[in-house]
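Readers should treat all values here as calculations from the given coordinates under stated rules, not as data from a laboratory. Please read these numbers as outputs of a predicted model, since none were measured by experiment. Cβ atoms are built from the backbone, for glycine too; each structure is taken alone.
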Structure P
Amino acid sequence: MSRNNHHRTLHTRDYLYRIAFCIISVTILVLGMPQEQKIGHDYKLGEPWDESPVIATDSFRIWKSDETLAKERDSLQQYYEPYFEINPSVKEQQITAFKDDFAKSHPDVPAHYLEHVTEKLSEIYKRGVMEISDYDEMEEERVHNIRLYAENEAVSCPLNNIFTAKTAYEFVMDEKDTIHYELYHLQHLDLSRFISSNLRFDIEKSQQQRQELNDYLIPYIGRVKVGEKIVDRGQIVDEYTYNVLKSMEKHQQERSKTTAERMMQLTGRVLYAFTMALFILLYFQQFRNDYLERLRTVIFVTCLFLIFPLITYTLVQQQLMSVLVIPYCILPIFVRIFLDSRTAFVTHMITLFTCAIALSNPFEFLVIQTFAGLTASYSLRQLTQRSDLFTTVVLVIISTCITHFCLDLIDGLFFGGKTIEVWDYIYLIIAGVLSTISYLLLFAIERMFGFTSNVTLVELSNINNQILRRLSEEAPGTFQHTMQVANLAAEVANHIGAKSQLVRTGALYHDIGKLENPVFFTENQTGVNPHDGLPLEESARIIIGHVKDGLRLAEKHKLPQVIMDFISTHHGKSMAKYFYISYKNQFPDKEIDEGLFTYPGPNPSTIEQAILMMADGVEAASRSLPSYTEESISALVDKIIDGQIREGYFNQCPITFLDIQAAKDVFKSKLKTIYHTRISYPELKPEPEAPKKKRRKLKF
């Protein structure tokens, strides 16, 4: 569970937020979902299209005409070979029966007729004898060859090589050698009794073979994609366009609904839209309940959740162009900048599923846009300058184009007859370029919803800003204090995973209220303390008043609310203890109004505000240390932060003891570095002078 997710008792307002979010989202989405397109035009082959352009709102196949299909079926018919099973027992039975009959009933027929007729019967059964009804059916279907099989062996043979009972009898009786075989004797043998069918039509195998042939018959010549222009005004309706329009009519007729079906369809749309809205709501409830407590965040997410589906539905309904041209990655960019990466991904995916309901083949759309959203979320960790956004846009374009190309390869590009849809890649590039408008919309969203981006924080961190420049000139001690606090706080934020740029900027402005009375604060004094002549209550009022003065200055200079929150919470509801204790010692018997010595607060409610309170207290106290040793610095840090914990200043913010311990370690390390003892450099000793030579005195 996220440490930002505080489960608390829900009030009526919280329930109203949730109900309003669902009702508004579902109503807008259902009303915006595109309806079925009806052509409603009269058109003829070879004549110009005199109406508005037709763009496909759905994906459908382009079916071949009935004439074309009939011709292709005829051409495939020559390869149809029905299966007939050979019954070998028929041959043996009939030949055996003939031999028995010849021996018993025809003693007057010469013996050599037996061998001759036996060979004839063997020949007809070898070639096969078919039922006359089966043979007529084969001829009607214009079958040229059939397949004869026995056991696991099958051979193809021409149909005209197969006998029927009639042709088999004619074959036996057709005798050219009339010298040795007289027709009289052959007729006397009554050979028709020994001729019967030995071929059985196998319906199952034949249908399977026909189905295999039908599989080779492709009844369509292509597919129309969503957003593809079918016919333009003034365009001649050629054969291809005519087939496309007919295919569209057929597709729409198949999808036509009765009143009951339309009601079911409407119910499905409502349930689908409700499910998508509910998923977002459940995500916030489970992981970021704190977002639901802020009306501006609810409105912001609702607008982003609705605007992209509505744009998609409009593009599909009006048949303008492909939905790939829509820069969907703007959504995760905005949510990543103003909220967090997990929320960006979840919101992006649910929005994509909401958009996909308008498409008949959403797989490619979902895959490409998912990769676009992931790339945007991963690459845009912090938007502090324009180049960050441009880098993200380039990476999004590359990732979407590569993803689309991979899908093309999977669909059989180069080998499966599929060709590259160049316009799809152009649309993806256009969508990436359009994503750069998020930088222009950034400031508008900040003003509308009260957010603060890193770009704005970086601009506010510029010490040449009017209020910071004034602080450095009129209260240089306070300015140096804020710079030290900003560095300490940012270092802690980096260590515990908080927003370092936010806490740095907040630290720079947390003490701007001291500009109203800079000399009353010790860091700006040069020997004279104006508090010496004031009552303790008045001194406390001036010191505590720098919080309210800071808020007035912040409002005057139109600082964001998030910065004003740092000003109001950096002391929380702590006390000006120096004046409080001094007053208590001076008037031990007098009842003290603690409100005179207490800051207005509130206490910190975010991790960044807690970090600033710790950094402010530690940095200010470190200036009063008599000596800077490892032990004194560690003891000071522990004393200040443990005191803040004991007073309960961090009870309302999601900071953990592990975070606090990490902050202590950072403070100790940084303060030791700041206040370390410098090594004194040795001085160069002067070189000793060379002894002077004594001059010899000359004696005269």
Structure Q
Amino acid sequence: MDAQKRIEELTGLINKYNKAYYEDNALLISDVEYDGLFKELQELEQKYPLFKRPDSPTTKVGSNAARGFTEYRHKNRLYSLDNTYSYEDLEKWYEKIKNQFSDHPSIELVAELKIDGLAVSLTYENSELKIGATRGDGVVGENITPNIKTIKTIPHKLKDKITEINARGEIFMPKSAFERLNEKQKKQGEKTFANPRNAASGSLRQLNPEITAQRELAMFTYAGILEDKAYKIDSHSQMLEFLKKEGFNINPEYKVCKNIEEAVEYCKYWDNERYNLDYATDGVVIKVNSFALENAMGYTSRAPRWATAFKFPPEEVSTVVEDIEINVGRTGAVTPVAKLKPVLVSGSTVSRATLHNFDEIKRLKINIGDTVLIKKAAEIIPKVITVLEHAKEDAKEFKFDKKCPFCSTPLVEIEGEVNLYCPNTLHCPAQIKGRLEYWVSKDCMDIDGVGTNLISQLVERGMVETPADLYKITSEDLLSLDLIAEKSAKSIYDAIQASKNPTFPRFLNALGIRHVGKETSELLARKFKNFESLKNADEETIMQVGGVGEKISAAITGFFNNEASKKLLKELKELGIAPQEEVYDSSNAVFDGISFVITGTLSDTRDKFETIIKNNGGKLLSAVSKKTDYVLVGENPGSKVDKARALGVKIINEDEFNRLAGGMEIN
């Protein structure tokens, strides 16, 4: 196995799934599968630290703030949770804690149902609700205070006089409310929601609070950070009771457990009993009860060491494969999809399941008409696990002549990849649509009003083939499309024209160069400052950018040397599309050419220190080597300190780092 290749692949996949889940309210993969990829990436990064990318999702929480809301920087960072799917792993987690604190005869735990909703943070000052914000990436979220105030289970004023308190909770939509909402959506001919979590997330992010107020949302509060020293609270269970007294809605099903055995029994009980609840729960959160022990244990870069989430085993249901369809993506990758006889799984109806690739069809020996077992892990997305029974009378073997279903071009194999690809890059309508949808998306040119339906019409009518063609269409052209009125046509036209001066990273990302996504685009923009510099760079120069390897650099130079790419870029330039130069003040680059490794817990989030380093021209490394200039050390550092000492690399604390950032020398 090529470890570096797999790390890059996993990083790209997980970042993609994070964006879909946290920013777009879209579910692309089940929790079980996501957690498997995440765990694999963690293990590979630990084994091969030199290949860990600076944009690795193993150091991040959630995703960016959504467009349309103002950003809010959390005073105290919100973390994610590590997951486990086995009782054995739960017991190992507890034994590790007991070994670390062997002087404690017993370590109490608190078990709480894990609500499948949207994490939020509420800030109260002088007992009044001031700010309600989403978790975002844990450091910066979205200020959704007007929407938060419409939720009946959230108090606007606390019962006692409290100087400041930050309450954390999970916004959810009760199952009964979810059913009523979907019924209403159907009657009005509007899109229905896939599950309660998506409905809650979409409702909470409405720009009009009146819509949120109609959606019957609720919240369970599960934690509080109390700034007021007048109250002495020593444990998590005490905090829950305190929050309840102040008017917060606390899940009544939480339990204080004397040991891990009691916590496991709690998990087993709710594995079956959860279906009787009026809200979706996908597991149990188990926390150390003592705040003193929590403080002593601390955090990893993304999760507390004193808490873990046990995920319930995925639900499995049988159904019939009614057909197998073929999808073609913007890169030409061909994916088979099973069309299923609709079946209810974990509260939502499932009618499609991915088959990933043609090798999977062969492995499963699946035919149209077969009865299959599908798994909808953690109440999210289904996957065909196995064939339970082959159809006897109506069996229909799946036959595919290895031609693109959209343009009839013979498909090809790419060495080292399991997918088949359509090589008709320029003229395959499915690829054209995919590239255009990517071009207008939020992380690329961010063009409002140009969605899937509009692009489908433009491509099917032969009006648009390349991104450059988008900038040639007129308001009159748009008026000729279905369901486009004069006002909408002008708005769409204006939005397209207004996108002509994107930032360098957005433009680079929009080009859809293979292996070059949002984070890589930002790294390249910081290095090359302007698009022309990158376009003229050779592979060796591009590989000098941290996190960019041989495969990525080859893809970039290959793109710029391709005749079709040259034609597209020339046409875009003639149409006035000009990416902005990346603004970078080298006069303040006190860390220019200096590399850092960070380890341990610092006084603020790691993201803050990474930003300071990057903004001052420095370079972040994931592992200590002879090329490392400084190792910034916080509390409870890992083995990187020992390696730094062995290599003679300078070790600095936070005060020394701040002096360096201020342009001062250190001994």
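Match the computed value -19000 of helix-only ellipticity at 222 nm (-39500 (n - 2.57) for each DSSP H run of 4 or more, over all residues; to 500) to one of the structures P, Q, and report its label.
Attributed to the structure labelled P.
Suppose you compute distance in nm of label points 7 Å out along Cα→Cβ at positions 140 and 652 for every structure in P, Q: which one lands on 9.2?
Values: P: 9.2; Q: 2.4.
Answer for the origin of the read-out: P.
Out of P, Q, which one gives 6.6 for distance in nm of label points 7 Å out along Cα→Cβ at positions 276 and 500 as computed from the coordinates? Don't skip to the end; give the middle numbers.
Working: P: 3.9; Q: 6.6.
The correct label is Q.
Assuming 187 is volume of the Cα convex hull per residue in Å³ as calculated from a single structure, say which of P, Q it is.
Going label by label, the one that fits is Q.
Please state which of the structures P, Q yields 179 when volume of the Cα convex hull per residue in Å³, for residues 84-147 alone is computed from it.
Q
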